[in-house]
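Next up, some structures in C-alpha cells.
Laboratory data are not the source of any read-out in this text; all were calculated from the coordinates shown. From a predicted model like this one, the values you see are computed outputs, not experimental measurements. Cβ atoms are built from the backbone, for glycine too; each structure is taken alone.
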Structure 1
Amino acid sequence: MREATAFWIVEPGVGALRSEPLREPRDGEVLVRTLRTGVSRGTEATVFAGRVPPSQRDRMRAPFQEGDFPGPVKYGYLNVGVVEQGPPELVGRTVFSLFPHQSAFVVPPAAVFPLPEGVPAERAVLAGAVETAVNVLWDAAPLIGDRIAVIGAGMIGCCVARLAHGIPGVEVTLIDVDPSRREVAERLGVDFAEPSAIPSDPHDRDLVIHTSGSEAGLRLALETVVADGEVIEASWFGDRPVTLMLGEDFHSRRLTLRSSQVGSVSPRRDRRSHADRLALALDLLRDPAFDALLTGSSSWRELPEVLARLAADPGSELCHSIDWRDA
C-alpha cells in the first residue's frame, strides 16, 4: 500500500508531519496528487492554537477532517492537485478540493472541482476565501452606488473588497491598521484607509463589512455605518470575548449587526448549493487581481514551523501557500 504525508495538529501549538496509508481508489473514486495547499490564516491559526470553543467543535469540522478539536486533528480546506486515477474525464485535470494538508488522497468525484481555464493552481488555493466572500456579499446584498467599508484587510476582507469593486457605482474603502495593506488595496482597485484616518463621527458608509476579528474593528464598524444601517460581521473570534458599547448610539441610530458564516449558503441565495457557490468562486478567480493576496510560499517540509509562525505573529501575510510538488 502506498503512503501519503499529512500535517496534523498534535496538540494546541504543536504540529507534525505524519506518514499514513493511501488506499487504492474504488470504482468511481479519484486519487489526487496535491500540488499546493493554502493556509487559511485566521481560522487555521485559531485551530492551531486550540481556541475552537467546545460548543462550536462539531460546526467547525472541515469536510475531510480527521481527529477532533483541540487535537490530534488533521485540518485544512484549501487544496489544489492533479487527478491521477479516476473517471477518464477527470484524469489529468487540475482540481480544487476541501481537503486538508496532505500529499495525496482519495475522495468521491463530487468532492473535486476542475479549475476553469485561466485559473492557475497557485491562485486556485484562494477558492475558499473567495467562496466565503461570495457568501458575505450575498448576505450583505449591496446596491448600485453604495459606499462600502470593509474593515480588516485579511484574506476574506480583501476578497470581499475586490468582488464589491465590480458592482457599478460603488465606492469601496478597505480599512486596516497595517499601512502595508495600502499597496494591496491599490492592486485590488479599491481605496485604503487606516483607522486613525477615519473621522471620529463619520456615520457615512451605507454598508460596513467587518472581517478583522478584532474588538476595535467591530466598534469602528458600528461607528462608521449610516443611521438605520447594517454591519455584517464576517470574522470569527473563536473563544475570545468581545465588548461593545451598545449603551451609546446603537439604539438611537437603529443599527443592525448581522453575522455571516460560510458553513451555510446565504438564505438570500437558498436555491444555490454549496457546490454552486464554490464553482462560482473558482470562476471568479480568473481575475488576476487576486494574485495580490498570494504573499508567501513554503515547502511542505516547513509546514509545522509555518503554522506555528503564522499563529504566533502573521505579520503582513495574507495567503501563505504550501508547495507539495516534490512530496
Structure 2
Amino acid sequence: MSVTYAKHNRHFVGMRKYRLHYLLLLPGVAYFLIFHYVPLYGIVIAFKDVTPFDGIRGIFASDWVGLKHFRNFVSSYYFWDILKNTLAISFYRLLFGFPAPIALALLLNEVRSVWFKRSVQTIAYLPHFISMVIVASLMTTLLTTDGGLVNALLHKLGVEPINFLGDKHYFRSVLVASGIWKDIGWSSIIYLAAIAGIDPQLYEAATVDGAGKWKQVWHITLPGILFIVVIMLIFSIGGMLNAGFEQIMLLYSPPVYEVSDIIDTYVYRRGLIEMQYSFAAAVGVFKSFIALFLLLGANYVAKKLEQDGIW
C-alpha cells in the first residue's frame, strides 16, 4: 500500500509542477468533450422516430424502431447509385491525389536553389488557405461556356465549348483535379519533414558508390519515408467515404447528379431539407461503420505486409 501511495503522490507532485501545461490542455480537452463526445448520445436518434417538432425531448421520449431506418436506406432506390458515386470519386482522389504530394515532396527535395524552393513551396501552399467557396467560384469562372478562359482557349484551337461542370463525363475529373490543386502543397509538408529526417550520410555514401539521383530516391528516400506513407495511406483509405461534400455541393447541378450524388449530399437533402433526422442519422452511422471497417482493414493489411500501422 505504501508503494501505491508513493506512486500516486509522485503523480500529484508532477501535476502540481506542470500545472500550467495541464491548463494549456484544458481548452482542447473541453472542445473535444463538448463538440465530439457529448453529441455522441444523439446517435440514438438513428434507432428512433424523431421529428423536428419533438425538440430535444424527442431524443429521449421517441419510440424505439431499431434498424428500421438502416433497412430503408439499404433497400432504397438511391442506395447503390450514391454508394457507387462515393466510392468512385474517393477512389479517383486516392489514385491521383495521394501520390501527388509525395511526388511534389520528392521533387522539392532535389531542388538546390533555396529561393526557388521556397518560392515553389509558398505558391503550392497558398491554395490550401483559400476557401472552398472561392475555389468553386474560380472553377466556375474558368470553365463556364459563357466567356470562361478554358473554353476561350479551346475556341481559339477550333474546339467546340465544353460544359465541364454540366457534363457527367468531365465533372469527376474537375473535382479531382481542383482538389489536388488545392491540397497538394499542404499535404506535401509531412513528407518533406520525413525526408528531412533521413541521415545525409546515406546520400553521401550512395554518391561515392556511384548511385545517381533516381537510385538515391528509389533506394534511400522512398524507404526512408515509407512508414509515414503507409500511415497516411491507412488514414486515406479510412476516409474514403468522405468524398468531398463541400466541394461537390458547391459545384454540382441536376445534370450531373447521376455521377456526383454521394452519401453526404444525400444525407444533407434527407436530413436538413426534408427534415428526416432519424433516417439521415442512420445513414451517417452506416457511413461511420463502413469507414471504421476500411480503417481496420487497411491497418491489418499493413501489419501483414510487415509495415508500421497506426497501432
Structure 3
Amino acid sequence: MSSLRVRRVGNTRDQLGESPVWDGRTQRLYWIDSLAGTIHRLDPVTGELQQFHAPSPVGSMVLRHDGGAMLALQHGFARYDFEQGEVTSSIASIGCDHPMLRLNDGKVDPLGRFIAGTMHHGRAHDEPALGGLYRLQAGAVTLLDTDFGVSNGPCFSPDGAILYFGDSARRSIFAYDYRRDGLPANKRLFADTSALNSGPDGATVDADGYLWSVLVRAGALARFAPDGRLDRTVELPVKHPTSVAFGGPNLDILYVTSISKSTNLSASEPDAGGLFAIEGLGVRGLPAYTFTAD
C-alpha cells in the first residue's frame, strides 16, 4: 500500500520483546522483555515510558479488569501490581516443572480467562514435544491440548468461536472450535508457514476476521484470510520480529516487538530489539480482552 509506514517507536532495545497489549482505558501500550524481566508501559502521545521489573523469564502478560496484570512465568501464573512494582501473589502452577519447559505466549479469551502455551526449548529432533496449551480460571489450571514444540500466537475470531494457536517448531497455525465450556474441539490446520521460510510467532486477529502472524525468521508479517489463504505480507526492518497488537485511539496502528538476542536467535542490525508501529494498513484491530476469571 502506498500509504504504508513502518517506524520505530522510542529507543528501547529488548533482548526478547514480546506480548504487546493495548490498554484502551488508558490509551497506553504494554509489552515485555521476556528474558530481562522488564515490563514496558508507553504513552504514545507524550512518549512517556515507564518500566517495571518482573521475575524472568516472563512468557507473556495480560491486563486485569481491575488494574494490574497477570503474568505467565516459567511454570505458573502470577498477579502483578504496577503500584507496588512487583508480583503480589502466585496464582496457580501448570503442574509441570520440567527444566526445559516454560510458559510462553498467552492471551485472554472472550470469557476473561488466561490462555497460554508452553515451549519445549533445547529439544532434540527425535524427542517428543512436551509443550501444552493451558487455561487459567478461578485459580485453577486446565490442560487444553498437548504435543507442541514452541507454543505461540493464541488469538480469537471476532465472534470468539474460533481459537487460533501456533506451533513455531512445526511452522503451523491451528484452529479450534472454541466452546464457552469444556475443551476446544475440531482441531485442524489453519495455515502452514513453511513456504514463508519461518515458523509463526505472535498473532492477532483484525476486525475483519483476518489473522496477522509474525514470521519470526523472515523479518515480516503475514495476513491470512479466515479460510487460511495468504492475503498479504509486510516486510519489516528487523530480522526477527516476535509479536503484534493493534493499538491507538482507532485501533488502526499495528505495534510489533522484536529480538536483539534471545536464547536461540540474535540480530545485529541497529533497530533489532526495537518496538515498531505500522500505520496505513487500512484495517483495524479488536479491543483486547481483560482477565476477569479470578
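Worth pointing out:
- If distance in nm of label points 7 Å out along Cα→Cβ at positions 219 and 259 is computed and equals 2.2, the structure in 1, 2, 3: 1
- For helix-only ellipticity at 222 nm (-39500 (n - 2.57) for each DSSP H run of 4 or more, over all residues; to 500) computed as -6500, the structure of 1, 2, 3 it came from: 1
- Structure responsible for 1.29, with Cα Rg over 2.2 N^0.38 Å calculated and labels 1, 2, 3 on offer: 2
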